[in-house]
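Structures given as structure tokens follow.
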Structure 1
């Protein structure tokens, strides 16, 4: 049997600053003699965390049965089975760090291996085998200790306006150490759209003296911090005195230090900041409930209270052509989704449905009368990229080139989409991507059809989290925001419509009915908007007052049962149609689910 173990590792710099454990090795070990595996598997990782010596790593080497490396986001995957002689039991998980993220390459330090915990996966059966997802964030006291072992020091901070506490984007923050002989410049960083910055340095940056490298010392263990903030044009917004570094909250800062700084400026709106704003026509903050992941109310005539989402969803927002902070580098963006708190996955490949994201002008000869500037559509799709720039067709002069082909942008394997530098309106604005949710959250026909007036396997929806990231091409994401819950349901309703008289002795669907009619029905879905039964005749009129109102409803899960016997002995001799109509409380953000009708006919 195949076992697929997916995970994500992160570490806290402080409560407001989290980083993925990128490019580290995750090692899995079998239980060893003398270990109480059951106790270790239920223990809190805070109690089992341990940094291992070289001798301890060597001692458990024979128990190692699998190893994988995390990607840039801290994600890792293990495919376990016969090759690893693994059968689904508990294992110990260690992390091996040759270095830590963002650390300067020099001076070199010895690698570190630490044990996090013993895990007993709760495997979930899938068509391809067994699956389990796990994520863990190292508390800052553990992760900052590890960073300190590598001499890696980090400043995470935020710049806000003093009066309104609004974030200040695009300013330069410089950090200094108030040293005993001379002040050390630790480095500088620009704030992102949320006013946040990060600055990395090593111990030697604040331990040096005018006599280095002959004398390298500090009277205390860490730097004494003070800051300077400037605009992109060099205007100084804040310049703290060096004495500020001797205050208790700044003196002897550890390997991880977080700070909030304020400046007395009237911050302008972030006109050019990338942002994820809508799913279809529904705003991700005001129109979608953070509790249920469903819509709050109708928007532009579709959706309504408690509508879930289904199908291919347009994820809308804005991403400019060049970075709005720091250097004007070309920009890129991507979307990631996660299920039930699992590891985020990039939306790319088959998860994409083609969508129009913008337009640009190119030289094109549609009618053979000469080239002229012509609008060209820009699409984002999972495949089918076109050359950039679009080549000029090689045809005899005067030959029409025909319609302008669309320019198709295809994300890379990590989901990154480069904003076309020739796009109009400053970048991509509106739909940024169309998420084909049935690939991520399969649905289809729910098992069973309610035969015998019993539901066999009703299907519920799935909650997703969707994260948007944007940043310079080739660099880290400098902007991000997340829709923490989106309820998706791609299952069709369970429905049944039948007549008991078609199943009596010697009867079938061609039998003429004379006296009685019994309607069996099932209408079930987790988000049923409405369902109803009706009878019409070939004459164009319904039986009317001959029978009482037929079953109908608008509550979740719908209805199920057998309508009591209807006396049809006095009905006119004609053909009749019995129908069951259902509609799910689902939308793709622009179009709601339509009515679905099942019909049966009989003759009287």
Structure 2
């Protein structure tokens, strides 16, 4: 028994070593290919997919509980080799391959089926059954949709037509999601991995602590600030929660936050990291591709809603801290702002390089490649952050590991989109939404919101966005919503699934760190993120919040929206200048909704509600609890 266990441990170590070197080779291949652009589009996509399949099959065993079984390692290696078979088939037969689209050979059909089966297996391992079930349903619709009643039926398609679309064209496996993952998302994930490896996360924590640590509820406000900063790097809600939460959640608990509240604050703030330019999560790159605009335009439109979201979370944390009477960190625990900038200013260099190149209009690919060089160069300015060869290899491996889930999800989402385009399902769903809403945008928005939340439950944000962009976004555009607002609308609700029970991955990650009840943490996070559910309605009805229109309208809309989200935070917590009785709480919530809705009369009404609430609070003695002191 001991010998068997020892053998399995050795094989598990061998699997880990093989996986690491395959991951390193994957990252080196992508960075070299994108730096030189020496390969044709489909050659690059297929080889990148093959590398990702190999990383996924080795790193995520067929049986996760027995990674040291030799038989399973052999199976996983064979699957990895099989992945390279169709990639090499495309690589060596490239020009013939692309010119016979619509007239596939038997080998094309064989490798098409192989590629789809391998992608489905990778998705099962790294994403789970939820996305796979959706993909199976769409594939079944493609094969048997002709038997459905109108208007959902189609003329029917045979295996050759389906293989041509999903494997040989740019409307399937190698569609927009996979192309954007290869050319942009992978590099941004590499940027995050390199930045974190050289100490960027600690810099953000120290910087936020120096600014917010001494305030009431300091660690919670640090969590909000750090999560926004880290969103600039990682763009992943769960990754943000796990990375910054290990530092901020114990601090929050130590100064008086309940466990589930600490986990909820971190999860809510980390989820908002996907909104924060310049990275915004993988979906933003795909959004730019769908809209046919420069990526910087998506960042520009998203900046004000992102600021409003974090202002809302900050307000919730602030009023909660005052209500409960939570203090900040002690002076000895707070780093000096001047010392942080003096000792770690070099960590701002890669971000400045990245943002500057994007603003100048260059491709995100160019911006990140130069930023990666900037990270390595600036790391040598401090001994602790120096990117040694071993650190570089670790960062390269981490990049591939972190990207495997995105690759599996985007490849499968590409297959689903191929089915939608082939069968005309997108137009059918658009007609259905318009019919159900009777052509009313007021009714259509909640329908699309529910569809976004339902799609997002159990799916990564990027997959949810891709599916909705191909199905329901056109219905909003047909009802008069600007394309940017329509796509950001579904992106927001797909993102907010991360803190929407019963499937709220970020909240569960926060609960695990805080050692709190997952569902209690999830519902608390949902309440704290309530402003996020209102923001999409705000910018759909008022495009000024997307920096569209006259400057005076933008300034006025932003100011009233800021007051509105602060009132919303006060109303949710039940505290403004002091604890609020029920009628004052209703006034604050009314003010929030009136100020959030665009319009002169609603803004005047909202401001009047705020004034009345403040007067009522000032007239009443401050004897309602420990939080009566100001921040």
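Computing Rg and Dmax of the Cα atoms in Å, for residues 300-555 alone across structures 1, 2 gives 21.8, 65 for structure 2. Could you tell me which structure in 1, 2 was used to calculate Cα Rg over 2.2 N^0.38 Å, for residues 140-411 alone as 1.18? Structure of origin is 2.
Determine which structure produced the value -1000 for helix-only ellipticity at 222 nm (-39500 (n - 2.57) for each DSSP H run of 4 or more, over all residues; to 500), calculated from the coordinates; the candidates are 1, 2. Structure of origin is 1. When relative contact order in percent (Cα under 8 Å, 6 or more apart) is computed for each of 1, 2, the one that comes out at 17 is 2.
Source structure of the calculated read-out (distance in nm of label points 7 Å out along Cα→Cβ at positions 28 and 340, 3.8) within 1, 2: 2.
Which one of 1, 2 has semi-axes √(5λ) of the Cα gyration tensor in Å, as calculated from the coordinates, equal to 58, 35, 23? Structure of origin is 1. Ranked by distance in nm of label points 7 Å out along Cα→Cβ at positions 380 and 404, structures 1, 2 are led by 2, which has the greatest value.
The numbers here are math on the coordinates, done by the rules we state, and not lab data. Everything numeric here is computed off the predicted structure, so don't read it as measured data. Cβ atoms are built from the backbone, for glycine too; each structure is taken alone.
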